[in-house]
Structure P
Amino acid sequence: MIVALVLLFDMIELIRRAAAYPDMSFAVLLGMALLKLPQMVNTVLPFAVMLSSMAVFWQFSRSRELVIIRAVGVSAWQFLLPVLWIVLLLGISNLTLLNPLGANLYARYARMENALLLRKTNTPLSLAGNITNLWWYELIGNRQSVLHAERTCQDGPILYMRDVSIFLFKNRGVFLERVEATSGMLLKDGTYKLYRVWILQSGHSAAYHDILSLPTNLTIDCIREHSSSPETVSVWQLSSSIRLCQEAGLSTYVHRLYLKALIASPFLLCAIVLVAAAFAMPQNHRNARVGVRMTGAISVGFLLYFFSKITYALGQAALLPLEVAAWSPAVIMGSLGLAALLHLEDG
């Protein structure tokens, strides 16, 4: 039901965005909505767990099954433990199975969105078409380099560049030399091959070379993965992608934050179950005030969801440490759920 609603609303939004393009067919938009669906399911999964947990716990409480379970000496903690294990396994399955599928499909959706809705031929996900003013920082040993290319174009495993400038510095930012080339290529083996090259050094005459090769840690895969959204990279490939970009001296802050948030997501689902149990398992069913409890649970769920988005945004802006931004929603929600259950169960 929730998946159908997500698909419906996303389809409506795509139709609205495509209204300016008469050549867009309904079949293409439906395909785009289906490609985006796994990623959207991952977004609404915490709400689905919250509502499902409340429905299950409230049904047990309403049918007096919880009363019978407690009467035979089973505590709420013993009753909740199997549920928590199931939800934890659900979160791990979502992380290890659905996430790689969703990342692959979402990358295809992003390419279609760029080409069909945003009408962009310049997309960092595929490096298709020409990209103007490419800047790239790189750390090689004890030297730093800054690459600038006026235009680039990918053809297979090779990235062609025009009007290339490379600035080389020592480790402490001391200028070494500047390399100017009319054209060049980034080869698959990790080499810049430059043509019609001038090398400019302070205090030395300019040196000319017809062809010059320079080593680099930069690869097309590294450019693609660093430029793309982390949601388009599978959880199984994130670590290697982060390591590859770190070797090239590139910032991996957003990708590392996303990886840590993914690892924390199964525990966030368990924390949601604890909060749902605190609202849906009253000790006295006659004074349960169902509407108040349901409203309270949904409100707390939305507040914590927005809190998780705020902490994630602060983490992306490097205003919070990675661990705090990724783990604080699960820790805070779990602490609130445990405190409420301790109060209800043990007084």
Structure Q
Amino acid sequence: MIRPNFEGADGSAAFISELAKAEKKIDNFGKPIQPIFWIEDEYSQFMKKLMPGGSMVETRKTMLKIHDNDKARRVTKNDTIETESIVMSGLFLNTIDSFARNFDQESINDGLGRRHNFVYAERGEKVVPTWTVEEIIESLKEGLDNFFSTVKTNVIYTYSPECRKIYDHFYMVYKEKFDHILGEETNGTFFRTYFMLSWKYAAIYHILLKEEGTEIQAKSFDYGIKVSLMFLSSIKRFLDYKVDLKSGAKEVRKEYLKKAAEKELNNLQKYKDFLLDNVEITLRDFNRKFSLKKVESLKVLKTIRENKLIKYHPLFEVLAKEEAKAKK
């Protein structure tokens, strides 16, 4: 898997100094670069330092520059620290609550905000995990290995005329809608920036789908549009959350989700106890007992099995057969 080569820093000078330590490479055009992959948990704490009065407010300009593959530079009394052109990819994680409290209005207005692609994943009211971490890692590793072993470099991609037609059509369809939804404070900048990303993600999907040739077709561009709309939907949710924080509505929602989670755990305990006391039941018996549909029962059984709440139950064999059918 891809590993990060940068861990951030506690001061503006140290931040540039750590960037400068990254291994230097030559890009496809013969230009020296420094590729950076940065993973930061609790990212809002870093953003807080960039706010006016924060300990790393100077790094705000650095973040704006390196997003555009520019060099980072800092001059001190005794030294000059300078990097090559930075090519950075970052995965920044945080709870929406903490991020909304520390991502200020200036970050939205000055462009730092739209240099982040927001992906807002909200916990559903009825969440029943149907996966294991090991399965996800294995699946991702296989896909990434395949991608990086087959992708070609030094390739110039072009777009079919249909791509421009799709872009123009959806731009007009969604611009007014999102300008209204995102509010005047974004001044339309989030929409323009995120929607332009459609072109980049179309190229990525062209490669992922293993399409022939170097002309990107409408099929790949459709995927690019979907990614842009996902980002726009996420930033809308983020801005809505900030508004709710001011009004106090978020506390009501938080309490509701807490109660929903408690109810979910209580239900799991009921399912577990019933299964332990009734070894010879059928799936239909289980459905009737808790008024569940078949697909809901299977999800419950999988959650209990994967989290090892019960070592074994005959209904696990029924679940295994259903899983085998689904794979065919």
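None of the figures in this text is laboratory data; all of them are computed from the coordinates on show. From a predicted model like this one, the values you see are computed outputs, not experimental measurements. Cβ atoms are built from the backbone, for glycine too; each structure is taken alone.
For which of the structures P, Q does the calculation of volume of the Cα convex hull per residue in Å³, for residues 25-72 alone return 90? Could you put the intermediate results ahead of the total?
Numbers: P: 90; Q: 80.
Of the structures listed, the value fits P.
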With distance in nm of label points 7 Å out along Cα→Cβ at positions 177 and 305 derived from the coordinates and found to be 5.8, which of P, Q does the value describe? P
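Taking 0.90 as the value of FRET efficiency 1/(1 + (r/R0)^6) of positions 57 and 193 (r between Cβ atoms, R0 = 35 Å, to 0.05) derived from one of the structures shown (P, Q), identify that structure.
Working: P: 0.00; Q: 0.90.
Here the read-out was taken from Q.
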